[in-house]
1. Which structure, out of P, Q, was helix-only ellipticity at 222 nm (-39500 (n - 2.57) for each DSSP H run of 4 or more, over all residues; to 500) calculated from, if the result is -10500?
2. Who wins on mean projected area of the Cα convex hull in nm² among P, Q, i.e. which is largest?
3. Ranked on mean count of other Cβ atoms within 10 Å over residues 11-18, which label among P, Q comes first with the largest value?
4. Given structures P, Q, which gives the highest value for distance in nm of label points 7 Å out along Cα→Cβ at positions 3 and 35?
Structure P
Amino acid sequence: MQEPTDPALRQRLTLTDRQLKELSALGMSVTNYYNGVPQDVEWALSGGRFQLLQSRPVTGVDFL
């Protein structure tokens with residue numbers, strides 16, 4: 001089922017600058033935990049806090 005989205009809502013940012021910084025820090029922490037290996041991270045925002053759901057190494061890309 002699809003529902004139309006108000007055009008004004010399409011232009012609005014979902015996360016604040018502060019939340020983006022917090023999410024970025026979470027991603028860096030996970031990468032650092034795995035010795036710098038880039039991670040595909042799944043997260044959720046619940047009650048104003050980010051929750052790490054799972055992480056796994058990024059595949060299919062050569063980072064060299």
Structure Q
Amino acid sequence: MLIIDSKDCENIDKALKKYKKKYEKSRVLNQLRERQSFTKPSVRRRTEVLKAVYKQQMLNGEGAE
């Protein structure tokens with residue numbers, strides 16, 4: 001449960017903005033999406049490796065042509 005400390009004179013928009021930031025940082029939505037379907041550890045590892053290779057290629061300027 002997220003708790004937002006707001007001052008009496010604080011605008012409701014600012015409080016909503018704080019809530020949204022806290023919600024994103026807590027990664028609740030990402031956890032829910034991950035739990036919707038099971039992915040095997042080998043598949044998860046493979047996707048992480050592929051992402052790392054892609055990032056490395058982009059940093060080196062070797063974009064896929």
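Read the figures in this text as sums done on the coordinates, not as results from a lab. None of the values given here were measured: they were computed from a predicted structure. Cβ atoms are built from the backbone, for glycine too; each structure is taken alone.
1. Numbers: P: -10500; Q: -22000.
The correct label is P.
2. Largest calculated value belongs to Q.
3. On the way: P: 8.4; Q: 11.4.
Sorting by mean count of other Cβ atoms within 10 Å over residues 11-18 in descending order puts Q first.
4. Numbers: P: 4.8; Q: 2.2.
Comparing P, Q, the top value of distance in nm of label points 7 Å out along Cα→Cβ at positions 3 and 35 belongs to P.
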